[in-house]
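Multiple structures follow.
What follows draws every value from the coordinates through simple rules; no lab data is involved. The structure displayed is predicted, hence computed values, not measured ones. Cβ atoms are built from the backbone, for glycine too; each structure is taken alone.
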Structure I
Amino acid sequence: MFFFVPLQFSWNLSLRDMRNTEQLHLYPVPDDRVVAFSTTRHGGCGSGTYGTFNCTPYTGDEPSIVQANQELLCKLVGVTSERLIIPYQTHSCNVMIIDESFMQLSSDVRQAMLQEKDAVITDIPNVCLCVSTADCVPVLLYDSVREVVAAVHAGWRGTVGRIVAHTLQVMREKYGTQAADVHAIIGPCISLKAFEVGIEVYETFEQAGFDMSQIAHWHPEKEKYHINLPAANRLQLLAEGVPLAQIQDSAICTYTQHEDFFSARRLGIRSGRILNGIVIK
């Protein structure tokens, strides 16, 4: 069974009485009106590799079970189901702004517009932005001055494409976000120790200009590289000007903690996903 353990970090906060449940891993943020979370595998109604709290509809899970889990999630977070935004991700660097005009559209049109989006941004209260992961890196962003939030899905391809940096650039262009005002959360994902890659992936990062001495480790016994995806995304945040003290890392490895968080490498592609979300209340 998973139990929430409060994270140690350097933000000087006055936190709300956070209602931790077996379904949610909650993150401290510098504003009592903001809720940021990652779902666990516990407290839902699913089974098998979808057991038990899969809230993502794009996985092959039974739709009625996903809907029931989403209804519970909405109750826990305090939003209505139509304000739960879950894009269909394709490892792209496509970023979408969720504005009032989008929220007025029909459900079918909204769902069509969310296809092939790997990051979403909004400044609308009570709209819960989510990304689905199961080893990839979720990054949640909060501009505490302009009250803008974003949810980013950064798999290794998105990391190479610097989707986190791109999302911050869109926030700056649309809302005037300054990196110094941004607080970032790196959620559960596969760790350096577990993320073994082929030489082609290593070379893709290298050709994209990453400092491989900071994000890669060679294992001679296996003749394989390991890549540190959380570190690669942290470096993007720092390069954009986000202060190190405002970057929170969950330090949760999905591969080794697959009983508590979904891991595609451990459970297979036909399995549940962690839903990582952020909302301004």
Structure II
Amino acid sequence: MKVIIHFGFPKTMSSSLQFGVFKTLHKKGFINLSTWRLNSDNEELRDRPSSRLFIGEKILSNYIKFSKDKINILSDESFTAPVKLRKNNFGEEIIDPIHFPLMLKKQIQDNYGDNIEFIPLIIIRNQQDLIYSQYVEEYNLKVYKGIDLLFDKNGNIDLKGFEVYKYYNYISELQKVFGQESIKCLIFEEIVRDPKGICQLFDDIKTIDCSDIKKMISQSHVNKKNKDSFGYFTKDLNHHIPFLNDAQKDTIRNFFLEDNIKLQKLLNKDLSGSIYNYT
């Protein structure tokens, strides 16, 4: 039985994959998809697979109803949501997401045994862009609750609670749990130009062509927001969030720099160029 676990990361076209590609293939009968709000928008946040793990519970059984005859995909980008964000939902005493890979593997094996081909899927993105995008997405925390996800009271960037975005560290944990060869790590800056890495997930489905996958992605841009030359607007257009300046971007880049240098060696790829901008 093949189980792809899409761990995230957030703001790496996850919604477009879930509802453009994965859901389309699920409806056509090619794959078996489990993801939050697949069939209804009324599902509670606390029932989301990642939410259950954050509060130290097993995920609900309906999310792990797998098939032996199809590719199974369990997708929830909030498996890699930062602790700083989820503390606002579930309080201070939550589980660090670095432990989720082992928790998920154990629960699935408890249900289906050890004869499972796990494929952990992650999509990484340079952290300054990812964190700014997440800041825009969650800006209502500041508007309605006075909680600033990114800046402290003095207006300085505060990255405590964003440690899950140390990709080398996270991939090392995936390797420990699932084995080095099983992990599928895609780079956002590459797949937005050419989604062949997504296509390769479905090589076993001979009737699906990469051109079909590209079309699904192009028609499913989810969470698109309005912007101008200076920043983005909230969905209601009532608030404007300026782009990060160079000094703020450098603060984020430097916070993750040591980990990203290790990441380059692990992936055997130079991530310093203008396309990537990780180091």
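Tell me which structure, out of I, II, gives 1.00 once FRET efficiency 1/(1 + (r/R0)^6) of positions 126 and 254 (r between Cβ atoms, R0 = 25 Å, to 0.05) is calculated.
II
A value of -7000 was computed for helix-only ellipticity at 222 nm (-39500 (n - 2.57) for each DSSP H run of 4 or more, over all residues; to 500); which of I, II is the source structure?
Working: I: -7000; II: -10000.
This figure was derived from I.
One of I, II was used to compute distance in nm of label points 7 Å out along Cα→Cβ at positions 46 and 78, and the answer was 1.3. Which one was it? Please report the intermediate quantities before stating the final value.
Values: I: 2.6; II: 1.3.
Structure of origin is II.
Kindly point out which one of I, II the value 0.94 was derived from, the read-out being Cα Rg over 2.2 N^0.38 Å.
Answer for the origin of the read-out: I.
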